[in-house]
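Alright, structures below, take your time with them.
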Structure P
C-alpha cells in the first residue's frame, strides 16, 4: 500500500526591501489576513545564521523543503 501525504499552506512570508528599508510580510492563508512589520538591517543580516541554527535544532528532514 502506498502512503500519501497532504500539505496545506498555512502562512506565507516574504522579506522585502523597499526604499532602503526592510519589511517582513506574513500572509495568513487560512484567515486571509496580511501583517507587515519593519525589520532592522542587523536582523536581516543575521537571518541566514538564524535559519541554520533553527534547522540544526529541528534535526534532519526539516531543511530546505520547497512547495
Structure Q
C-alpha cells in the first residue's frame, strides 16, 4: 500500500478508511451465499486494522515521550 504515514491526522484517516472498507465488505455479504472463507477474509481485515492501530499507538506514545 502507499508510503509511510507519520502524523495523527493521517493515522486516523487511514483507520477510518480501513473501517469503512470493512463495513462495505460486510454489507456486501449475502447470508444466502456467504461462506466460511468470506468470514476468514473479514477476520483478516480486522487483524490488519488492529496491527496498524497498535503501531500508531506506539508511535503516539514515542511522540509523547519527546515532548
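All of the numbers you see were taken from the coordinates with simple rules; none came from a lab. Fair warning: this is a prediction, and the values are worked out from it, not measured in the lab. Cβ atoms are built from the backbone, for glycine too; each structure is taken alone.
Quick check on the output: 10.8 is mean count of other Cβ atoms within 10 Å over residues 10-17, derived from one of P, Q. Which one produced it? Each step should come with its number before you reach the end.
Details: P: 10.8; Q: 13.2.
Only structure P yields this read-out.
Structures P, Q were shown, and helix-only ellipticity at 222 nm (-39500 (n - 2.57) for each DSSP H run of 4 or more, over all residues; to 500) at -27000 was computed from Q.
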